[in-house]
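K.L.:
These notes open a run of structures that come right after.
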Structure P
Amino acid sequence: MNIHGRHFLKELDFTASEWQYLIELARELKRERAAGAERQRLVGKSIALVFEKTSTRTRCAFEVSAHEQGAHTTYLDPLSSQLGHKESLADTARVLGRMFHGIGYRGFGQDRIETLAAHAGVPVWNGLTDEWHPTQMLADQLTMLEHAPGKELRDVKLAYVGDARSNIGNSVLISGALMGMDMRIIAPAQLQPTAEVQATAKRLSANSSAKIEVTDELSAVDGADFIYTDVWVSMGEAKELWHERLELLRPYQVNATLLRRSGNPAVKVLHCLPSYHDLDTEIGRQLRDMTGASEFEVTNEVFQQHAAIIFDEAENRMHTIKAVLVATLGE
């Protein structure tokens, strides 16, 4: 499989075979690292990280992956560059493309990363946009394979519960459809993926034999191998929206009752992090002051019981981003 020189912008840009190749490459690189036998494939490469949104896992995953593969990174946030202030995105892309071998981007609309890719002349990788989060999906699917031994992705039953009109909701549905999974999106009608995204998932499922269900009924968790959730509100969103969102999503909390409802005593929980499972965050405390609750998209009990897999999922951001860098930029 050769995807050298390709951009990594969204799941829809790849075939199922190409996507599977990236997961298998991540497995190989993870094994090499664990054995202390990692072979550097990016020696002499320079990578720009253009981040318009703050980050913990994505930034660290890009920087550690690049370093361990022999590449150098330069981190550019809105305060340390002229991006959008004195210089257009297209002009910035043309400058960076002459200095760097590849560009990682994390920011706002998908149109922004598409503009970067159109003008940079080097591979551009999506670390998150408002519409898509493809590097997270590679990490999620690698984690599911590791924690469902003997199963292929097409054998996995995944239920995503909560706010699904988001980059995570879109990407979970599309990547699951691409890989032939039994994919359930469980969310209030107002917070389900758009009709366009759902139609695209159904089109993909015609080729992959994926099972696609989008519903507001919690009974759809029945038989799930994994239940996946994400935060209900995000930093930067208008607080005026929080109360309505919380009222809509309160019945969709991932708790012990929901796990029992799956009927699978071995069901596992995924979370892309950060999580408001307690009051140890600023947003968690703000939500407490607004609602009186102390736990939100997932209870602390469930989060702690499944912490091992959730933090495997976080670690796998590094291995899968490393695979993307090696596959598109490596020699």
Structure Q
Amino acid sequence: MTLVTRRTGLLLGAGALAAPALLGGARPARAGAGMMGASRPDHMRFPHGEFEVTTLFDGAVQLPGPYPIFGQDQFEEDVADLVEANNLSSERMEIGFTTTLVNTGSELILFDTGNDGTQRPTAGKTRAHMARAGYAPEDVDIVVLTHFHGDHIGGLMVDGAPAFPNARYVTTAAEYDHWSGSDNAMVQSNVVPLAERMTFLEDGQDVVSGVTAMAANGHTPGHTIYHVESGDRRVLVTADTANHFVASLERPDWHVRFDMDKEAAAATRKRVFGMLAAEGIPFIGYHMPFPAVGFVRENGTGGFTYTPASYQMFLEG
């Protein structure tokens, strides 16, 4: 009888593993899998009471920064210290664009339309990503324009025709009056032709039941954000109240190149995000990292710390 101990068993096992190579049975070499290129999600949908909310990735741009776009009135090294402490580069940044769909069950509402992809090839993907989310442009009943910067109105037209042919449009008179008389080419080509189909809201008025306008001026004269409430769920579509999840939130007083009235924009940031922090309300920020849904809490220095949403938006009950 042959006694196989643990040690001899291990040795036999090692010999068995080595045997194919000793007998000329080695596996043929295989080529590695091909590179696939970068990939990122294009939409996220979550339940919201009786509503459904879908965020759509319109694209992004990479450019030098954050300074001096963010922290214009600060020393460059102070901006660098802040972003590097948050594991971000102080030399290059990405600014993303996220549009939002709210389906109330009777209306499909699109908040902002993204970029003109012919002018900004790395963006302008709202309609394509809407299709991946299961919607056609013809399904949109209402387009809400938070303000008239090009990355929000660029997707209104396609080849000179309305990109969302069955929609009516909602904005504020303050925003329309400021821009419609200007020589801004995109406003003249994309917004003014739709004036007869526009409804102008004021602070506190409803787009539809459960979707309420909130004045948030400073970024532009009529910049407006929207409170979306259904059942016991609340979310705030904050548009460009904050344009960077670190620089604009950790230091809301810092000036931002994109803000037309910098002091008013800073006051709006503190008011809006102070409310969100105090009440624990999630928000969808147009330039927050996709899928652009998150929370803020006060950081003890007059600013806010951003936390991206995880499973909170999907919990039942």
Structure R
Amino acid sequence: MNPTSLLTPAMQGLLDRIRRANRPPFHALSAREAKLAYSSGAEVLDLPRAPLPRVEDIELPGPAGLLPARLYAASRERLPLLLYCHGGGFVVGGIDTHDSLCRQLALRSGGAVLSLDYRLAPEHRFPAAQDDTWAALRWLHGQGAMQLGLDPLRLAVGGDSAGGTLAAVAAIRARDAGLPLTLQLLITPGTAAHDTHASRHLFGDGFLLDAVTIDWFFDQVINRSSRHDWRFAPLEADDLAGVAPACVVLAECDPVVDEGLAYADRLRLAGVPVALDLVRGVTHDFIKMGRALREAGAAQQFAADALAEAWRIAR
């Protein structure tokens, strides 16, 4: 089977346009150059930034100093809250690269979203991003949500790609600490330590996120000998029973789709409720391509509906 035959015509057209642009891949750049390249083009295919009643830049305490964050809220009421971790392989990305997506999640769910600017590699290697996420979640649960006029009893955590990894890890830590979460939103998450799943090879070249780029990201973040740590690869966790219910959004033509499916299966086997959306014919990062792919908006709505249900928002 030719894996490109699985792509939708719109997704294939986007990949063709990206190839014609002939931009250097991240693994051919320095980390600094990769950060700049990603920031310059991250929202090109996103939906326009939706206006919201409340958008605020704030800072919150982290393990190594203050962490920048941006709050998006669908109203000025006492809303439930999603702590959101952006994607980017733990190396690139930030608040601005995921601004449109976070606005859509807040708008469509009727809740609030706090986008976290966690520390990035290679300047801050594993487990800096994991520790920042956990510190933010604990602060929101303990006092931050109340300080922001939000509801600490309806708290969720989520993210895409590497941010989905961070969200899965935070959900495990929350269970262990007795910190209640309403939902973990895992969008195309990485969950495995190494490239042992078939999709890493089937979709590892020419499907937007290449396997060699994943390896490059990982090399910036963590030593190979440490990659079986569950805080980096949550599939390695011994026990997933009792973690928050999950909404898992996956792309069919994605090198990390098999490990996402494996994680959803592990959650179900542990008795965790899972809402799964396996989106056919699209690649990694598709959810940020709402200008070009109808599947992006549908997946955003699927995630928002899961949040609204978990938060018991009547719509």
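FYI, it's all coordinate maths here, none of it is from the lab. All values reported here derive from a predicted model rather than from experimental measurement.
K.L.:
P, Q, R: which one has helix-only ellipticity at 222 nm (-39500 (n - 2.57) for each DSSP H run of 4 or more, over all residues; to 500), as calculated, at -11000?
P.N.:
R
K.L.:
Tell me which structure, out of P, Q, R, gives 50, 42, 38 once Cα extents along the principal axes in Å is calculated. Show your work: numbers first, answer last.
P.N.:
On the way: P: 54, 45, 39; Q: 98, 47, 43; R: 50, 42, 38.
Structure R accounts for this read-out.
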